[in-house]
Structure 1
Amino acid sequence: MNDNEIRVAAVQLSSGAHPATNVERARELVRRAAGEGASYIQLPEYFNFRGPASRYSSVAETIPGTTTEIFAALANELTVVIHIGSMFERSSHPDKSFNTSVVIDTDGEILATYRKGHLFDVNVPERSFTKSRAISPRAINSQ
């Protein structure tokens with residue numbers, strides 16, 4: 001690999017309803033990817049919790065917070081960029097959270113965050129998907 005190339009890893013994991021277990025598994029996979037030469041490591045959407053929407057707000061965190069601090073320390077230790085595909089971030093609404101993506105640089109600093117603004121709401125025969133019941137869209141400044 002020359003100086004103009006980077007090795008990218010996409011972490012795939014089957015997350016469940018236990019955030020601590022999911023975070024630990026993701027840490028192991030980030031370490032493995034870094035050990036195989038990746039310098040940019042992408043985690044999936046909702047990597048730290050896949051469970052009922054009724055629990056979204058209870059697993060939501062602040063950013064920075066516990067999960068981002070864990071991955072910030074890991075990024076710094078391994079000298080890699082970690083992109084948390086998304087996690088649940090606390091919002092001002094007690095029953096809703098944000099779906100937030102976080103990029104952490106090699107120094108362990110949060111480089112960027114993005115709150116999903118367009119939520120997946122659809123009604124199809126015999127089924128309904130309404131993310132907006134439990135997820136807040138990003139706040140848009142009107143300046």
Structure 2
Amino acid sequence: MTESKYGKYIVTELKTKRFDPEFAARYAQWATRILWMDDKVVDGAFQMNVSWYFRPPATPMPEGSGPHTHDADEIIGFFGNNPQDPYDLGGEIEFWLEDEKHILTKSCLIFVPRGMKHCPLILRRVDRPIFHFTTVTSGQYELIKQEKK
């Protein structure tokens with residue numbers, strides 16, 4: 001972005017150091033992370049991640065897709081890309097809220113209150129690319145992993 005008074009607030013390329021190269025290479029086999037914002041990218045920003053899902057992963061999904069909580073609220077979005085039917089997800093996602101399994105086949109937004117256990121997120125089927133985002137109302141995406149019972 002061109003240097004200007006407010007240009008620092010516009011992010012047009014992936015600028016996170018959060019993911020090690022091995023993790024990024026595994027993720028790239030089934031998805032493309034487009035942009036990431038948090039308070040390390042733009043001072044004072046809350047966290048947001050934006051990706052395209054192209055196929056289910058061949059191996060289990062990476063960190064962050066297993067059961068966990070956050071100390072801040074989160075909104076998770078999944079959107080299909082059919083302009084004639086924008087509510088058709090174009091695939092099937094298994095998503096857990098606490099101990100409830102939900103099968104997602106429509107474009108949706110999910111509100112996850114702070115402290116609510118959520119995930120795993122399992123891509124069961126991807127017929128057309130699925131647009132995905134998460135936003136956490138704190139400056140960093142911090143996981144509190146859940147112990148297996």
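No value in this document is a laboratory result; all are computed from the given coordinates. Not measured: the values here are computed from a predicted model. Cβ atoms are built from the backbone, for glycine too; each structure is taken alone.
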Match the computed value 1.38 of Cα Rg over 2.2 N^0.38 Å, for residues 27-66 alone to one of the structures 1, 2, and report its label.
2
Relative contact order in percent (Cα under 8 Å, 6 or more apart) derived as 28 - corresponding label from 1, 2
2
Given 10.8 for mean projected area of the Cα convex hull in nm², calculated: source structure among 1, 2
1
Name the one structure among 1, 2 that helix-only ellipticity at 222 nm (-39500 (n - 2.57) for each DSSP H run of 4 or more, over all residues; to 500) of -7500 was derived from.
1
Which of 1, 2 yields 40, 13, 10 [Cα extents along the principal axes in Å, for residues 3-42 alone, calculated]:
1
Work out Rg/Rh (Cα atoms, Kirkwood Rh), for residues 51-106 alone for each of structures 1, 2, then name the structure with the largest result.
1
For the read-out distance in nm of label points 7 Å out along Cα→Cβ at positions 59 and 75, a value of 2.2 was computed from one structure; give its label from 1, 2.
1
